[in-house]
Structures are given as C-alpha cells and as structure tokens.
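Next up, some structures in structure tokens.
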Structure P
Amino acid sequence: MAKLTLISFPTCPYVQRAIIALKEKNVDFDVVYIDLANKPDWFLAISPLGKVPVLKVERPGENDAILFESSVIVEYIEDTAAGAKLHPADPLERAQHRAWMEYGSTVLADLFRLGTAKTDAELGAARDAVTAKFKRLEDTLGQGPYFAGTAFGYVDAVFAPAFRQIDALESAVEAGLTRPFPKVAAWRAALAARPSVKAAVPADYQALYLTRLRNNDAQVLKLAA
C-alpha cells in the first residue's frame, strides 16, 4: 500500500475516524498536526478547502495524491487496506450504516454548539439537541457492545470521537449527557476501551480540548462554578 500521511490538528474529531480505521486494519501511517490559527502555506497549497483532515497518498514514481473530507478518506481506506472490513457486506445494511455515520456528524455539530455556547439559552438549546439525538440512538441500539452488536465498524469510528469529547468535558463538569440512556452509555464505555480508539489522539488530548473550551469562554464549563 502507498505511504499514507494524515494532516490535521490534535483535537480534530474527524481525523480520529481515519486513525481508528487505519489502526483497526494495522496499516502504517504518519500524522502531522498543524496550527489551524496559522495554517502553513504548504498545507493551503494541498488542501482545496483549507480544512482538515487531509490524507496524502505517496505513490512511487507518481505525484502525491491528496484526499480531503473524512468520509472520503475512510472510504478510500476501506477500499484499499487489508484487514477486517468495517462496513457490512450487505448493500442495504452498508447504506444504513453510512446514514448513521452522517447522523454521527450531526451529533458532533451539536457538541460543537454545546462547547461554544456563550449563554445559558444557547447552552440549553445545544444540550436539548444532543439529548434528542441520544434518545433516538437509545431506541436504535441493540445489545452491543458496538453499534452492530459484536462487530466494530465505521459507525463506531464516527461516534467514538464524539464520546471522547464528552469524556473530556465530564472530567471537568457534571454534564451527565449519556446518563439517561443506558445503551448509549454502555456503547460509549465500550468504545473508550477499544485500543484503536485510545490510540487515535495525542496523550494530552483532554487538556487540549478543555483549554480550547476555556479559551472560547464556554458556558458549559461554568456549570462547575
């Protein structure tokens, strides 16, 4: 397989999807973290949208190929990497899983709103949105430990970064976001224990995430006051 380099920033939830997939498939790769507030020229030259993550695919004798958008990157990994398949074999079930991956992206958007809320009203609206999403998940999940039962897949890889944000947040405040939903809470715990999930972020992720919230004067952190 070609040499792979992921480019992102340390707390990006979207690059974690690709890292988890590569770890699950035992593929060697490098990660380069950049400062989003001061994007280097070399990054802007290769990223059409100026966004992360980006995957650089180095091919001997050819120009490097650049992939952007996390959903595209994980599909490339699935199509080209050996190891366990992370999508179901059945076309309908695979399409359903892709739909739940998109649902996971909306959960991340709600968590972003929760982490950037500046007022109690904004915080309440974001929390209500997260709660509604988790209620739907609670009604959908089976016996676990993963989304599709015993098989770990891309839906898990999408939700693991969202649950990691909650883990970091709840190290500082009693948010209780998954407490009303026992299946979601059990899924969150199972993903946190997965080796590929643990390895998807730098060792100082939690501190970096909380620092970002503090720098944004996040209302949610004032729950601890």
Structure Q
Amino acid sequence: MSEEGKYLNKNDWKNRRKSQSAVKEKKCDLFVHESSIVDDRVTIGEGTKIWHFSHILSHTTIGKNCSFGQNCVVGSRVKIGNGVKVQNNVSIYEGVEIEDDVFLGPSMVFTNVINPRAFIQRKDEFQKTLLKRGCSVGANATIVCGVIIGEYALIGSGAVVNKNVKPYALMVGVPARQIGWVGKSGNTLELIDGVASDEFGKYVIIDEQLKEL
C-alpha cells in the first residue's frame, strides 16, 4: 500500500520504482532495476548495479562497483565491501560480512543459525560468517554459519563448508576438504620446494599456510 493507504496498481508501482531508481542513479551513479526494492537506511556505493527482482533490506551497507544478479536478497545489517559480484538466486543473511572483491556463484547458500526450528525464535543466536578479500564461492555451494573463508580461497561448486578455510585454499566436496592451493588468479598452483607463482606474484608455504611474497 502507498503512504496514503491506497493500493498501488501495476503501473503506479512501476512508475514509483522508476522514479526511485532515477533519483538513486543521479545521486550515487548506481543502478537499481525497477523490479527491485531497496529499503530505507541502506548505503550503496557508486557504480553498483542491482538487477531484477532483488531486495536490499534496511541497515545494510554495500560498497562501490558491486553487482547483484536476478533474485538476490541482502538481509538487514549485512556489510558488503567494494567490487563484490553476486550471481543470481543468492540470499545474504544477517550475520554475514563480505570483504572486497568476493565472488558468490549462482544459487550458493548462506545460513545464520546452526540448529534452526520453525517454532523457536533464535534471532539472538545468529552466528557471524566472514568472507575475506578476493575469495570465490562456486555455484550451489553452502557456507554453514560461523566460519571464516580466507583471502583468495576458492570454494568448488556444490561444496559444503562447515569449518574455517585457509587463505588461498582450494576446497571441494561434502563436507568440503582442501585439495590444493590457488593463487590470486584462481588457478591451481604447482608448488616446487614450497614455492609457486602466477601472473599476480610469488607464494610460499610457511607453517602450513600459503603466503604471498
């Protein structure tokens, strides 16, 4: 319903969304498709694009030059950095924090409660999930709440992550297990005497962690 208490017809709603999008584009150089909804008290950086049928809930912060595909939902109090790419059908729930340059593949899944019940209210038990800079999560993967995905880690399609992931780790399977290392390029690294390289630089294994030199 509108502020005046009258129902909006289809054309009224479309015109209203167009007007809101035009204002946002003019002020912030961002794009919000007319079919999407951005609640009040949301901060969105310049150059960000929000495509069809998406909903950004209140008290959320989204950085610059991000992209949200079709049918995405960003919950309240979520913090998203710059340059984040979110593909179709992704819901980012309260409790999730995403740093710069993270990629979320289509239909990947977050959770925010370990033991949900429909008949028990557990909003005060949301667990924090942190995705560090530059990591990627493949299509249909699931990130169980309460974990940290390290910088530039790569989560394979369909994997289920239920524990912390090391920076640059390549994770696959159910539950996810590490099968190797990737560089910033996302390509698998071939380590020789604990050292590897890609077009972004050199890496070395120190204390079972991959470090960039």
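What follows draws every value from the coordinates through simple rules; no lab data is involved. Note that the structure is a prediction, hence the values are computed from the model and not measured. Cβ atoms are built from the backbone, for glycine too; each structure is taken alone.
Computing distance in nm of label points 7 Å out along Cα→Cβ at positions 177 and 201 for each of P, Q, which one ends up highest?
Structure Q comes out on top.
Out of P, Q, which one gives 9 for relative contact order in percent (Cα under 8 Å, 6 or more apart) as computed from the coordinates?
Derived from Q, not from the others.
Here semi-axes √(5λ) of the Cα gyration tensor in Å was calculated and came to 36, 20, 13; which of the structures P, Q was it taken from?
Q
Same structure, new question: One of P, Q was used to compute mean count of other Cβ atoms within 10 Å over residues 113-120, and the result was 16.2. Which label is that?
It must be structure P, since only it matches.
Suppose you compute distance in nm of label points 7 Å out along Cα→Cβ at positions 137 and 161 for every structure in P, Q: which one lands on 0.7?
The read-out was computed on structure Q.
The value -3000 for helix-only ellipticity at 222 nm (-39500 (n - 2.57) for each DSSP H run of 4 or more, over all residues; to 500) was derived from one model only; which of P, Q is it?
The read-out was computed on structure Q.
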